[in-house]
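Structures given as structure tokens follow.
Please treat every number below as a calculation from the coordinates, not as lab data. If you're wondering where the values come from, they're calculated on a predicted model, not measured in any experiment. Cβ atoms are built from the backbone, for glycine too; each structure is taken alone.
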Structure I
Amino acid sequence: MPCSFDWKPDGFFRLFLSHVWTQKKFAAELQEELSNHGVNAFVAHNDVETTHEWEKVIDSALSSMDALVALLSPDFSTSKWCDQEVGIAIGKGQLVIPVRLGLDPYGFIGKFQGLQGVGDGKYSPQIARDIADVLTMNRQTQKKMARGLVEALLKADSFAAAKEKMTRIERCDIADTETISRLEAAPTLNSQVRGARGVPNDILRIVQRWRERDDFCTPVEGE
């Protein structure tokens, strides 16, 4: 049986969610919320089919991820799997985002403040937005995040959803040529984008801004 992980939808940002089994419900909620922001989050308890070899699928996801989120619950540090997953991301020089769920960042990720997890009125939708904010603003992940957001815009099922996606797309400073082409085509391909007040004009403005950058034509790494 094939053991490689097939990231879907195509073009979405590839995010590995490192967590212990006690957090699998929260991880699944976060996975669903992140999809609204153009992020495909890998959650082992959801994404590894029973007929596939667990370790090989996880290894495939780790090899092809764009960044990693560590859900730092109190038992995270005792998990050999989680520490290895974080270590792989750091070794590859990829962005690691700690989310504090009762445990502060430690070891190699101790230098990061981390995002506040559940509590203080914050639940999975807000935490997903916080993660998406980091991915959107970080120079290391911004170009791939722009691609994911544009793909999410193309799937918008309401005027409100189209406007919300555009708000985040506007915060991206850079994009590759394929992302720009996809964004230009969005009003033609999706009536919700075409009919959302101000969105078609916003697209023209953002495309022009991206094209004025010297590095807009740089391809997305790994594609």
Structure II
Amino acid sequence: MTVFVLVHGAFRGGWAWSRVRRALAAAGHEVHTPSLTGMGDRRHLTAEPPSLDTWALDIANLLAEEDLRDVVLAGHSLGGVAIAAAARRCADRLARLVFLDAPEPLPGERAAGLLGPVPDLPRDLWLPAKPLDPAADPSLDPDTVAWMNARLCPTPLAPSLDPMPAQTVASAAVPRTHLFCTGTPPGYPASVTLRRLRAGGAPYRLIDSGHDAPLSRPVELAALLAGPGAA
């Protein structure tokens, strides 16, 4: 049995991992799918925009309160930035980090600046969610897209403006797995990490899916997460 903590990306909540959670739980694993502050079932917490460290604490405090150890901590898309920051706080509880179609910013980098200059925008800005086009991702059926569109929520900009903290000795030593979706359009921040991995000859895996693999390929993704080298 493996303990998984699965973190969603922008405009989503813990619900985005619901199908993977069920697949992993059916195989006997313990699975947590928290929503980050201001999003998902915590979308009402908008009085103050969360920082990147707020999101890191969301994750680290969950692991501490539930006394979770040897955790496979996975982040999808912007969730990869959150888990990278969280690893600086809870590396001793982690067995592996898994980045799913997600960037892993280097220390000092800002997620909002991975593809160009950091935008000159206020920290208290919330980015509005745009409805997904069913035709944009053939791996998602129309009913799933409608279900997602009913749940999408604004995303706080502040965490993407904050620099990634410096690595600790412990966080740098946590094994990492990088998974990339073959159908993700160009221009996603994950492409920066993919280029770096290729340039350095580092391993990565591909999953035949659009960007929302947790909902379009949940069984395949669950098998990848629980398989050798990922748990």
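Just a few scattered comments:
- Rg and Dmax of the Cα atoms in Å, for residues 61-164 alone from the coordinates reads 16.1, 43; which among I, II: II
- Source structure of the calculated read-out (distance in nm of label points 7 Å out along Cα→Cβ at positions 93 and 213, 1.9) within I, II: I.
- For -14500 (helix-only ellipticity at 222 nm (-39500 (n - 2.57) for each DSSP H run of 4 or more, over all residues; to 500), calculated) the corresponding structure among I, II: I
- Ranked by distance in nm of label points 7 Å out along Cα→Cβ at positions 45 and 101, structures I, II are topped by II, which has the highest value.
- Look at relative contact order in percent (Cα under 8 Å, 6 or more apart) for each of I, II: the largest one is in II.
- Answer label among I, II for the case where Cα extents along the principal axes in Å, calculated from the coordinates, equals 51, 44, 33: I
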